[in-house]
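Colleague: Take a look at the structures listed below.
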Structure 1
Amino acid sequence: MDLMALVRSIEELLYEIASWVLFFPLTLWKCVRHPIRMMRYGASELTDKTEHRFAEALSPPILLILTLALLHLIELPPPEELATAMSWLFEDDRNLLIFRAGIFGLLPLFCAVLDLRRKGAALTRETLRPPFYSHCYLATPFILAVDLALIAARLPMSGVLALTLTAGAAGWYVGALAVWARREAGIGMVHALASAVATLVAFVVILVLGLYALIAASVT
């Protein structure tokens with residue numbers, strides 16, 4: 001690589017990082033205010049040429065990763081017992097970020113697989129990508145609110161705030177997920193709402209059981 005090519009690469013990298021400062025809050029706000037519109041945008045942009053994709057917003061995976069990185073900066077230290085038992089995870093920030101990205105990335109992946117099953121579509125890497133991108137946009141504000149609620153729950157006199165954040169985030173997420181399922185699968189609103197609640201409950205149960213098994217294995 002010659003010097004000018006290196007300079008251009010640095011320029012592009014600097015511009016990309018600087019643009020995140022503007023487009024991160026804008027994209028997040030759009031996801032909160034117009035979740036269904038952003039879900040459709042996330043899937044439709046994949047049909048554009050690579051250089052023109054997501055010109056008006058951050059791509060869904062980048063939005064999710066930046067949100068997790070921001071939460072990582074403001075999170076409280078884990079309890080001493082947990083930090084000791086899972087020292088392999090908490091001693092290195094990179095390991096923790098990768099772990100969190102993998103864990104929270106399971107929610108849009110789980111929902112994307114369900115979308116394909118409702119449509120009777122084949123499950124491949126290509127067919128999975130559009131619904132995964134759509135659900136990344138929907139999942140990111142929910143994950144942000146729940147994580148902030150977990151942080152607030154560990155602060156004095158913040159139990160009501162934590163509960164309010166969690167309830168509000170869950171209501172918003174289930175409502176948007178139900179509207180999406182109704183429009184995409186052509187099912188009734190009651191069926192869609194029940195499906196959305198079941199999806200979130202199933203994911204939480206699987207996540208809690210998985211984390212419990214991981215902690216138990218680390219302790220032993």
Structure 2
Amino acid sequence: MTSVEMEGHNREATYFSAIEEQFSRMRGAPLVLSPADWHLVASWLERNIPLPVVSRAIREVLENAAARGRRMPVLSLSYCRHEVEAEFSRYLEAMVGSSPQEGGGEKRPSLRQRLNQKADRLGRAAAHWPEPARAPADLAITALRAAAQDLKAGGTDPARLEERLALHERELMDHLEGCLTTTEGETLHTRCRERLAPYRQRMNEEVYQRTLRHALDTALRRHFKLPRLSLLSD
């Protein structure tokens with residue numbers, strides 16, 4: 001399933017279930033993720049770590065454990081935590097340092113070009129937003145343009161850049177949520193709770209609220225046509 005398909009088909013549930021299924025299958029024994037594991041997956045989801053990145057890291061860790069002749073199955077996803085972080089760092093570096101080709105055709109736009117495109121899209125969307133959301137939109141547009149210039153100059157730390165863009169996106173989301181009517185807000189909350197209902201009993205309250213927050217953010221982006229500011233999205 002592509003990232004676009006995940007966005008339209010309950011991305012949060014897909015993310016959790018895919019990781020749980022792979023981890024259980026590769027460890028060679030059934031396993032229900034612990035609350036600590038769900039907490040860890042929620043943190044990866046919040047940081048927008050792509051599912052293929054997590055999948056590669058889990059595969060690397062469990063294949064290495066098997067090659068070393070480990071007798072006991074790996075009991076927790078926390079065993080994979082450091083490899084997920086390392087794989088994510090490599091992914092970010094590759095995003096900054098290259099313009100991947102697909103099928104030998106035209107190159108995709110460079111990351112610098114995509115950041116400027118995000119700024120353009122954000123400007124077009126914000127023109128239709130309520131007034132309270134326009135000032136933070138202007139700040140985010142400025143941040144995207146500045147990030148593009150930083151990339152052009154070189155020496156940018158992609159992880160720190162991703163963090164800065166995430167802060168701008170969070171501020172935008174908070175303002176946009178405040179612009180919803182009571183009915184709109186209740187409708188979005190109800191739909192998101194329904195999407196997460198199959199997983200509710202398996203999450204502790206903190207993980208559930210964090211995952212619900214992520215689902216609400218996804219719904220808000222659709223409602224206001226807000227592009228992702230992340231380096232990891234087109």
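Colleague: One of 1, 2 was used to compute distance in nm of label points 7 Å out along Cα→Cβ at positions 52 and 204, and the answer was 3.4. Which one was it? Could the numbers behind the result be given before it?
Modeller: Values: 1: 4.3; 2: 3.4.
Source structure: 2.
Colleague: Separate question: Which structure, out of 1, 2, was helix-only ellipticity at 222 nm (-39500 (n - 2.57) for each DSSP H run of 4 or more, over all residues; to 500) calculated from, if the result is -28000?
Modeller: Values: 1: -28000; 2: -23000.
Attributed to the structure labelled 1.
Colleague: Of structures 1, 2, which gives 21 when relative contact order in percent (Cα under 8 Å, 6 or more apart) is computed from the coordinates? Intermediate values should be presented prior to the final figure.
Modeller: Working: 1: 21; 2: 25.
Considering all the candidates, the number was obtained from 1.
Colleague: Next question, about the same structure. Comparing distance in nm of label points 7 Å out along Cα→Cβ at positions 20 and 44 across 1, 2, which structure shows the greatest value?
Modeller: Values: 1: 2.7; 2: 1.4.
Comparing 1, 2 by distance in nm of label points 7 Å out along Cα→Cβ at positions 20 and 44, the maximum is at 1.
Colleague: Also, I was wondering about something else. Looking at structures 1, 2, which one was distance in nm of label points 7 Å out along Cα→Cβ at positions 132 and 164 calculated from, given that it came out as 2.8?
Modeller: Details: 1: 3.8; 2: 2.8.
Matching structure: 2.
No lab work stands behind these numbers, since they all come straight from the coordinates. Being a predicted model, the structure only gives us computed values, none of them experimental. Cβ atoms are built from the backbone, for glycine too; each structure is taken alone.
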